[in-house]
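We did not get these values from a lab; they are worked out from the coordinates using the rules stated. Note that this is a predicted model, so its numbers are computed, not measured. Cβ atoms are built from the backbone, for glycine too; each structure is taken alone.
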Structure 1
Amino acid sequence: MDQQIIDLGQKVAALEAASTMANTINMEIFYWWCTALMITIHAGFLAYEMGASRAKNVLASAIKNLLAFAFVCPTFFFFGWWIYNAFPGGLTIADGASAALPWSMSMGPNLSDNATGVFWAAFALFAATTASILSGAVIERIRLTAFLVLAVILGSVIWILAAAWGWHPSGWLTTKFGFHDAAAAGCVHLIAGAFTLGVLLNLGPRLGKYNADGTPNALKAHSVPLTVVGLMLIIVGFFGFLGGCIIYNPGGQWTNIFGQPATLSSFAFNTLMGFAGGIIGGWVKTRDPFWMMSCGLVGIISVASGLDVWYPPLAFLIGTFTGIVVPMIANFIEKKGIDDAVGAVAVHGCGGAIGVLVVGVFAAGYPNVNGAPPVTFFGQLVGFVVMSLLGFVPGYAISAVMKAMGTLRVPRDVEIMGLDLVEVPIEAYPENIGRPAAETLVPTGDFGSATAVPAE
């Protein structure tokens, strides 16, 4: 009898160990596939930016995207992940941050640690996504090396510092002000949009974008269908992105990044409702398929901060409102002489700002955990201001230095010929519209007198 009890106890212990390991492996698998889906975002950015470029710049835009991804991953390994773990309290280094240093036992194969690698991978993809938001806005005139430096600073330093402050269970914006940003509308999209605005102010518009009187010209995308397909791929990838924003707790309820209870069901309801609302808003305002898809994206961004708490019809209304407003903001930015080739500042910056601020309006009073204050409009406003400045100031300052050094923008003759001719050893469309010989005139603008430019 005693032996039977002992055997039964051993079996129970073995079952408990197997269950624990199964839960751990399920957690690992979940973030593995979130990361895989997030790579679809970059396939989308690749297609979207190539389509938005003119024929003479298609492959240069592609190379810029590929290299941004390639440079952000190692830099995020060497210092980005450490920044997130080191600075949740501000600019003083937190206890335990050494575990995120690149030579730590956690940062490599370790049979006792099934979590660090998959969490690092998910965050690295968030970093690459943030850097890619800048990419589309600056197509057709930025130097590749300047873009890569800016992409690394944005993806592996600035966004992750914002995440440490406002997307971390110990982040000071949350512990002091109750800041709530469940799916990173602020620390990814607002940061990237503000950084991009700072860069665009120094980069200047593409040749031919503005007439002498300041009125804008349409520099048409060479393939609108490719941009629309690319945007839809970004939406597919966003299901991985948003899945990576929720914490899988083996044996327990899901939580958001702050430790508040959450469900994938709430994410599913509100993602689709915000997406649908955004598309309808874009359709009502523009009838333009490019803007319909861009507004679908901004619909998701606008509900992201409260994705865990919204009543789905409210998410639909927020997405619809934002889908109507954002094309108007993009038009305003264009008329102010800022050439954002794909509307990234409006879509990501303004969409992220709306996402952060509406939580303070419609979710005020939502309780926090671990003694942090509840959600308030003031707390959301503080987060908005901090993230706007954290994005804009470095973007403007660093690009201003590059501009003064003459390293920010390609030479005028290179821009006229097309970046593919200089940077790429092959042609995008060798049989038809690759590098035509016909010429059109560029109207006089900020960059000189009327000049002959190869036709698109």
Structure 2
Amino acid sequence: MGASASVIQEYYKAVDYWADIAGNRDWKLSVWIVGQNDVDLVDRFLEIERSPVGRFDDIFFRFDTPYKGDDEEYAEQLWQEYAGWFSEKVEEKYDILRALRHDGLLREEYTPDVSVEHTAGNLWREMLRFKACISRLDDAFFCLYFPPEQERGCSRTGWFGNVLKEGVPQGIRMTTIDLRGNRNVRLDESREVVCIRPRFDMAAALHNRMARSDSGNDLIAPENRFKQQVTVVMDCTQKQDWKLLDREIRKLLDISKEMKDTNIRTSALFIASEACYAIREYRHSMKYSDATIKEAEKAMESGEAAGYSYWKMAVSMKAAILTAGKKREEAVALYEGMARKAITQKDPYYVMEGYRMCGFLRYEVGKMEQAFEYFLLALSGGSYLSGEIRRSSTFTYAAHLALHTGRQVRSPLDVSILEGQLREWLGDDWKELVDNPDMQLAKARRKGGIFN
């Protein structure tokens, strides 16, 4: 297949597009502006983020209530849909409270307070009350996904505009999909509104898949069985049953072998690693991470465009497992290798993250001089990011710890030079971003989803 497009490859493009905005804590609404052929891909990405194997810190929820032009009626229906998530009739696999109790994450019992006026603003506040009942979510957002309207009769521009005007509290943000040729949410980009204009090649990806096998609606075709089995594996993570998950992972890997597609095979291994991590089977997660890395390296050697994407995510996964197990030296070696590879791939974000984690691990054990040097490398890598991303990403964490360690091991003159550089990179208000009480809690953590 070479470097030609595949559906899996296009999916990982969506992952990268979201990574570009995930660290920005200012936006309240992101709009994916895509062609008709790309709607299903973005929807699938957001659905995966709703599952335990999602990659990002945000906790995703989906509101399916259609907007019919009446703001008050819509707010009422959103309230009814939200309250329905907690009803006694909800299916076990969608029972949020049951999952939280099972994982010991529910700080206190929660029942939606439907007695307040049913406005959008009150709904966001009620969701934040629910968020406060869950442990490990202090720094995460509730990201509310509003799918694209099936019937394009009513523009949602006014509704989203009014919601933003009334104010969306910190901890809540929204995302939706809009058609490039028939816009339904016509809002200009601003500090609060981010427009994602991805460049996918789904037509070519689907053509390549069909060329390999005319599966159509054939439920026994490997392509369709693979997609179904991915869903089965995700569902298994909610049951916290290793024997069941192990069996379903083996089925997934068997199907991927049938397809004779290196990208599919590699993605299956990575999904297995994520699923094992989700139920805290770290030894098995490590095994599948190693296998993913091996396959991704082969893909990179043969010119597969998606090879590097698989590689960096698998290395990050393995390093996170080592970090959790206090195997700091091995983790540092991996993060440093990831940063160096990212340099050759012209990937400044992963250069920054690799060196930042090296610095943090050195900082944890009191090796301040080494930590400081790694933080400087992280800042150097991050300096190639856009100014907006620098201001809203972990670049500010690296800056905070660079100053903290630098003040202990370097002269005041050296620190003042660093401060001048931070002003250049972040702006005149750099101290508000870097030297503030919130930064005392700056820690690098993997996703702590509410279902895993």
Structure 3
Amino acid sequence: MKHVKADVVIVGTGVSGLFAALHLPKDKKILMITKDELENSDSFLAQGGICVERNEEDYDSFMEDTLKAGHYENRRESVDIMIRSSREVINELIDCGVEFHKKENGELAYTREGAHSKSRILYHQDVTGKEITSKLLACVQKLSNVELLTQTTMIDILEEKNQCYGIVARSADKTLFAVTARAVVWACGGIGGLYEHSTNFPHLTGDALAIALKHGIELEHPDYVQIHPTTLYSPKPGRRFLISESVRGEGAKLYNAKMERFANEVLPRDLMTAEIRKQMEIDHKPYVWLDMRPLGEAQIKTHFPNIYQKCLEEGFDVTKECIPVVPAQHYFMGGVKVDKYSRTTMKCLYASGETSCNGVHGANRLASNSLLESLVFAKRAAGQITKILETKETAEEENVQNALLKKADATKFLGKEELQKLYAESVRKEIERVREEAV
């Protein structure tokens, strides 16, 4: 088996993986891999925006909004870290060239989304994720110490006595190779590919979670899956196009089959989803109507140009008519259990972004907290890994790596379908357990 040596391996090229790479020492070799193309991460798909603590007076309401949306199952310490780190992260993004929408006087403009008590969300039209991720990717591509591999899938890790020493991966031509490293970061996204209807890319199938199960790495809340209440309805199969929550935050209305409002449009996502599903049952229709016309044509075309164009392609002019919307799988609040430094229960293995569960989101994610949470805790992972890299690799570590490489040569690794089945089965069992406890 081919052997590649790096200081750090990062699995995933979304905002979490990229931000971690940018905060690691520039004199260390960093290898980043992704299952698909660099632009095909869910980070690129994020529409609405990114939260930030506007000022000290905003702290209490930001905290309460996050806790309330998460049904108070959040880890308060993690939420505190995210909020207090938010302004610094935003400033770093701006330094990387990210352009947030501004008022005529040059000040940053803020919008509001569901379950937020006030406007605290920065945005770039309705493609905030693309703006942030593309700028971070450009910064990473300028680094001579970072190598990016596409069409490369992690299929296992190298571990001994609960310490991670690298990964085993499969390249586009199906060749297996091992990568030894002093630290590994799992930043490989969520589980949307396991669902028939999802806003996620189909290649995001919870591979890291299945590998965690195989090696006894602790997971947390694998049954906490968020459904986004408004995606563009289509009878065609495939990924669902998300209609950003900020559309409703700015004043769009929801109607039933009789064109009557039936719910508060800025409810938390899980409650909004429940209201829509209930109305769909009453109407005996596979969708409800979303009306963007109250926003006005000018705001629709300037703030939501991507949504406007996509709906046109599907035959709907949102400046003149309502569009059919339906809930679909969107986000994963559970994941690989990590602490406030993004450390998993295995030494030298870190997880951040949607792959991880650090407790920020609780049982339901507050809108536009995902990008912020991913960035904050990816940076914290990089800080811990930097401490590891400051110490010299020992002869014992090298001996273990060599032994693991020999072992890998003789190992039959799980395939894609086997990994997906392993994780999907664990989620099913967890949901059954929760239901039994609730009886």
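Data for the structure
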| read-out | value |
| --- | --- |
| Highest-scoring label, criterion being distance in nm of label points 7 Å out along Cα→Cβ at positions 27 and 427, among 1, 2, 3 | 1 |
| Value 18.4, calculated as mean count of other Cβ atoms within 10 Å over residues 115-122, assigned to which of 1, 2, 3 | 1 |
| Answer label among 1, 2, 3 for the case where distance in nm of label points 7 Å out along Cα→Cβ at positions 51 and 107, calculated from the coordinates, equals 3.0 | 2 |
| Highest-scoring label, criterion being FRET efficiency 1/(1 + (r/R0)^6) of positions 155 and 243 (r between Cβ atoms, R0 = 35 Å, to 0.05), among 1, 2, 3 | 1 |
